[in-house]
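Pasting the structures in now, so scroll down.
Read-outs throughout are calculated quantities, based only on the coordinates presented, and are distinct from any laboratory measurement. All values derive from a computational prediction rather than experimental measurement. Cβ atoms are built from the backbone, for glycine too; each structure is taken alone.
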Structure I
Amino acid sequence: MANTYSQIYLQLVFGVTYREAKLDKAWRNQVFSVIGKIINESKCKTIIVNGVEDHVHCFVGLKPSVSISELMKATKARSSKYINEHRLTRQRFEWQEGFGAFSYSPELIDKVYHYIKNQEIHHQSKTFRDEYRELLAEFNVNFDEQYIFQDLI
């Protein structure tokens, strides 16, 4: 797309099915690297990928020709395939359905980067459920509690 210019910064957040603690610290960074590579291969720019045992945060520069939904679909499908093919978990691995996408202005890049970089410290005092609800509230996203998390039955 000649003469198309943009700078779209997004924080993308998604969790493991049922928020189970399946992203083992021993191989978590390897998977985050795979996720970053998938994002870059989609012509978007990975700024940082990090998370903890039950969810992931990706900070990306989105290209206007790339649909957020298609980016997330490819990222989640290919990264779960990687986890399963490399037998990193005992049972079949899946990401929870859906995701959060939150946009930021350029002056907040450093703040968001450090927030994502420090996920382990951050989650010593706050659950993913609480963090996610706070993000939704901060961005004035209306939601129905019954649909934001899949729970074990």
Structure II
Amino acid sequence: MADQYYPPVGFHFSVSVNLQDVANEPKESRFQEVSGLTKSIEAEELKEGGENRFAHRLPNPAKYSNIVLKRGFLVDSKLIDWCNDAIENFNFKLADVTISLLDEDHNALSSWNVKNAYPVKWTISDFKAQENSIAIETLELAFQYFTKN
């Protein structure tokens, strides 16, 4: 009988931010959601004089979405200090971010290396007395590009 392939689960992953104060703190890398690992190429149309049947479609450089990280609110977070320093003081420190999809033994099945990331947005979930939910903070990062290992 041939080996069956089962796609990996999407709920077992890790996030590592390559910042001096953040890299060695396990609580800083515990996220409940990661989104935005998207890249695409758009085509630019170029019309040639005298050619009315079609327009040439030429590829533009790749475009990347922002990475969005969500986790339970941390009261004392060096990662959020990094975010606040960028947004409030316009003091940007670029960081590489590694997002890894893990197997049942916590080994990386696949990893994405996000290059030169910096924070562009931080939000906290609404506070509602009528709901029983935890406070979620969302960190949005812009970056240059990512590679897949």
For which of the structures I, II does the calculation of mean count of other Cβ atoms within 10 Å over residues 71-78 return 14.0? II
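Given 24 as the derived value for relative contact order in percent (Cα under 8 Å, 6 or more apart), which of the supplied structures I, II does it correspond to?
The read-out was computed on structure II.
Hey, volume of the Cα convex hull per residue in Å³ derived from one of I, II reads 237; which structure?
Details: I: 120; II: 237.
The structure behind it is II.
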If Cα extents along the principal axes in Å, for residues 79-118 alone is computed and equals 41, 21, 13, the structure in I, II: I
Quick check on the output: -2500 is helix-only ellipticity at 222 nm (-39500 (n - 2.57) for each DSSP H run of 4 or more, over all residues; to 500), derived from one of I, II. Which one produced it? II
Candidates I, II; mean count of other Cβ atoms within 10 Å over residues 7-14 computed = 11.9; producing structure is II
